[in-house]
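Engineer: The structures come next, written out as structure tokens.
Just so it is clear, none of the values below were taken in a lab; they were calculated from the coordinates. What you see is a predicted model, and the numbers here were worked out from it, not measured in a lab. Cβ atoms are built from the backbone, for glycine too; each structure is taken alone.
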Structure I
Amino acid sequence: MESRRRTVAELVQARWDDHRPGLWCEGRTLTHHEVAAGAAARAALLTDLLPPGTAPHIGVLLDNTPEYPLWLSAAALAGAAVAGINPTRRGPELARDILHTECRILVTERAHLPLLDGLELPGVRVLVTDSQDYGDLLAPYANTKPDAFSRAAPDDRILLYFTSGSTGAPKAAICTQGRLAAAGASLVDSFGVRPDDVHYICMPMFHGNAVIADWAPALAAGAGVALRRRFSASRFLDDVRAYGATYFTYVGRAVQYILATGERADDRDNPLRMGFGTEAGAVDAAAFERRFGVRLVEGYGSSEGGAAVQWSPGTPAGAVGRAAPGLAVLDPGTRTECPPAVFDSAGRLLNGEEAIGELVNRAANPFEGYWRNPEADAERRREGWYWTGDLFYRDTDGYLYFAGRTDDRLRVDSENLAAAMIENILARYEGADAVAVYAVPDPVTGDQVMATVAGRFDPLAFAEFLLSQPDLGTKMAPRFVRVLRRMPVTATNKIHRAGLRREGIRCADPVWWRPPGEAAYRRLTAEDAVVAAGASRIG
């Protein structure tokens, strides 16, 4: 018999009698009981404020403050959903996110009020958490208990979280209480999360990673949560020690920024057991473990929940994990399965043209759709399968290797290349703090390879480095290299690839290029840019 699905509301209610410290942020400490009590008060307020007959959605426009998990817990008790509003959005785009998700209440703080100036938000009531009015509104509900609410159902929405994309407006993925509770329980089992653990949340909570992979397992296990208002690489280790943090999650280039801080003799003196996330890369993951004595587990899961790949002991270096039943790498054009990868003795992928395809889940999956976006739903669900939009290849033992997003594929001299594979090689360059690879148009047909390197760059040393990489294919060497001090990233620390692609070679930063038929790099001049735009690709 199938076990009963739990809800997030039940997990919140279970903490009512728990008087251990459970939430830390900026010198403030709340017990698990105080969190449950605060959630109950906010749930009661929410129930009274939401207009009848409307979608029970609230927007949360906050940094990582205690109010964020309090409102997540409150929404769970009230059977409502939190739409995480990205504070880096501006003007009409910000208004669009709030109105698209039909938020009738917007919870924010004074620091973010200027973002709302001049926006048309009809029917939206704004609550400012650090105002006297907010305290007065909550006061009548101070004695509310979590069990005062009718039981929420597993199919009740709890999250509407925006997924980033290179084009079009962000899509609001739906996550129900049942799926979020199950995700938390799964991570508890996978990583052995204990009630005495402390989860450090330094990634923004408007993003699915922080809530699903960090907050949810802590709630499921009864573990504590420590918040950092905004990610800070320089404060990371100090926070970990101050809070006794044992677990954290990361996204994008956060690990690189931590590694870029000055090394100290006592770096390994910390309570962390592990970190869990994506896009750290094998080079940085190894460097992090050497320096801090902490293993990073690279996982893969589509933001929408339609497919996941779990790491397990024995997973080869560079692989994400073994393909679970139903997962396949398909050619999007023919809908047929791609052949296994073939490697040479140096580990170079020899048949990328045939082996790289889109990861597709042909088994039952928990994808719950997007809010008010049937076109995006249809794009994800084709032939009854879930198409991830991510490129992978697999080896003969069934292990999967991430090769980037579908829009990160380059076609050079009729050969398909994956940006992620080239990035993994260029990340070995000693001067690179961060690397991004993307396509710029070839003047004849297809693409040319462009790389952005954050850090130190010596054109001669870089060219020699490329020649010494045994797994760098003949078409992979960048034609152009943009050099800057710090990589442009999104609010979730993912590289802002759309902006890099848009600027191309005509950017404000120095660009070095390798003219056709040459091995050396030289500074790109205005005259060179004209030549590059009209030159045929050679070599």
Structure II
Amino acid sequence: MGGGWMQGERNSVDDTRPALRETARPPGTDRRGPVVAALMLSMALAALDSTIVSTAVPQIVGDLGGFSVFSWLFSGYLLAVTVTLPVYGKLSDTFGRKPVLVVGAALFLAGSLLCATAWNMAALIAFRIVQGLGGGALQGTVQTLAADLYPLKERPRIQARLSTVWAVAAVAGPGIGGVLAAYADWRWIFLVNLPIGAVALWLIVRYLHEPERKPSGTRPRVDWAGALAVFACGGVLITALVQGGVAWPWLSTPSIALSGTGLALAALVVLVERRAAEPIIPGWVWRRRTIAAVNLALGALGLLMVAPSVFLPTYAQSVLGLAPVAAGFVLSVWTLSWPVSAALSQHVYRRIGFRNTALLGIGAAALILLAFPFLPYPGAAWQPALLMLLLGAALGLFQLPLIVGVQSTVGWAERGTTTASVLFCRQTGQTIGASVFGAIANGVLAARLGGASDLDSVTRALDAGTAPESTRRAIADAVHAVYLGAAGAAALAFLVLLVLAPRRFPVLKTQPAEDDTAR
């Protein structure tokens, strides 16, 4: 293992309790506050950007046009974030976290400024991709630094704070975006990033000090060929998933061509990475049971998260007859229980271990998702809201122990790559889930309504008051099918952890840091 904040040897007993007793508090603990504030502000930038734009789409389209391609405002950003995560993870292990975080924040702010000056939809989409290139560095490096700054015993505290940032962003983002679009101008949605990002960037430059790494005698080598191959492969495959069944049919020529090209590039990635001295995606990420199991389990988490986050608002408005604000509240309640459960999960995994705690959480999530199709029709709003509250609590108990656990099995020199691989798998799972569950929902609608129907056209007909009651029932059936699929994804995560993950994670015995990380 390489040097850095945390070094050590593998604990012979893969239990958190012995490791916690031997973990020393790093020097400079009382000076970590400004760095933590910078991390939370950086995370807020990435989290808000995922939600604040959605409510301003009508104003953006009205000003710039481009209604047929506006979905790429979100897809382009997601694409850039996802495919750059492995690259930034490896770079942070090679050159340190600070330079990667500074470059990422600068890119994100430059993209935000460019978005505010966009003159048409094509320019705005291009600048959103620039934002995403910075967002990938923010997401991965912030999570890695959180593990660097805190020993295992204190790690849940910082992770719970970061979860709270996402929760607040999920609730506040749409409202802020709506207010700015209605009473100011949609361009302010991007301009508000500048002061927040400037403060975060200043705190990082001023207070984050990485210890000097001992020279190894060899110049660090960057696998730029591998980075380019990963970027191209991820871009093509995610484009195929995002656009398949939307811009063109799944079995159409563009879909088949993109999928075939993506698979060919995936083979190229394997070939390039096997020959690279310092690969962007090293083979040990998948050869180590713990990391491979967590990657697959969190990929399944990304898959199942699509069901509530994408389809529940439609269900709440079309089936329950709620206004958009009330429908958003039904969804947002899981962001209240998730960080609370995550913060309390440490009391569970200290007793029963990381894997068993995650199994408890994902098992409960599977049962909650299975309960959704049994809700009465049309039902009351409190019923799905209660399920979402319970689901957030279950997923908080599932995700955080896995992230803390897998970060604790590697040293400083591998933590960035490990964290990035986990986040990459979760993001990829969400992309796959959006495509798969969209196809499931549209298939159920077509079967129930006897024709080539899709969820978007059916919900528009309901909004216009031109659809019969049978259409509402068809939407309910479609969303129920999606939730059953999400329950299947939860069961898959449970099975992966049960079969692949070791009963006790091989936690490293961490030593005091070589130098202050925050001054």
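Engineer: Identify the structure, out of I, II, from whose coordinates volume of the Cα convex hull per residue in Å³ was calculated to give 141.
Structural biologist: Values: I: 164; II: 141.
The correct label is II.
Engineer: Here FRET efficiency 1/(1 + (r/R0)^6) of positions 54 and 334 (r between Cβ atoms, R0 = 25 Å, to 0.05) was calculated and came to 0.90; which of the structures I, II was it taken from?
Structural biologist: Values: I: 0.05; II: 0.90.
Computed on structure II.
Engineer: Relative contact order in percent (Cα under 8 Å, 6 or more apart) computed as 29: which structure among I, II? If you can, show how the numbers build up before the last one.
Structural biologist: Numbers: I: 10; II: 29.
The read-out comes from structure II.
Engineer: On distance in nm of label points 7 Å out along Cα→Cβ at positions 118 and 230, which of the structures labelled I, II is highest?
Structural biologist: Values: I: 2.1; II: 2.7.
Ranking I, II on distance in nm of label points 7 Å out along Cα→Cβ at positions 118 and 230, first place is II.
Engineer: When FRET efficiency 1/(1 + (r/R0)^6) of positions 326 and 398 (r between Cβ atoms, R0 = 25 Å, to 0.05) is calculated for each of the structures I, II, which structure yields the highest value? All intermediate terms of the calculation are to be shown ahead of the outcome.
Structural biologist: Details: I: 1.00; II: 0.35.
Comparing I, II, the top value of FRET efficiency 1/(1 + (r/R0)^6) of positions 326 and 398 (r between Cβ atoms, R0 = 25 Å, to 0.05) belongs to I.
Engineer: Work out the source of 2.7 here, i.e. which of I, II gives that when distance in nm of label points 7 Å out along Cα→Cβ at positions 206 and 406 is computed.
Structural biologist: Details: I: 2.7; II: 3.5.
Comparing all candidates, it corresponds to I.
Engineer: I've got another one for you. Given a value of 1.06 for Rg/Rh (Cα atoms, Kirkwood Rh), for residues 342-445 alone, calculated from one of I, II, which structure does it belong to?
Structural biologist: Numbers: I: 1.03; II: 1.06.
Matching structure: II.
Engineer: If helix-only ellipticity at 222 nm (-39500 (n - 2.57) for each DSSP H run of 4 or more, over all residues; to 500) computes to -24000, which of I, II did it come from?
Structural biologist: On the way: I: -7500; II: -24000.
Matching structure: II.
Engineer: Work out distance in nm of label points 7 Å out along Cα→Cβ at positions 174 and 238 for each of structures I, II, then name the structure with the largest result. Before the final figure, lay out each step's value.
Structural biologist: Details: I: 4.5; II: 2.4.
Comparing I, II, the top value of distance in nm of label points 7 Å out along Cα→Cβ at positions 174 and 238 belongs to I.
Engineer: Supply the structure label, taken from I, II, corresponding to semi-axes √(5λ) of the Cα gyration tensor in Å, for residues 142-189 alone with the calculated value 33, 11, 5. Please list the in-between numbers first.
Structural biologist: Details: I: 28, 16, 10; II: 33, 11, 5.
Going label by label, the one that fits is II.
Engineer: Further question on the same structure: Have a look at I, II and say which one yields 3.4 for distance in nm of label points 7 Å out along Cα→Cβ at positions 262 and 438, as calculated.
Structural biologist: Working: I: 3.4; II: 1.1.
Checking each candidate, the match is I.
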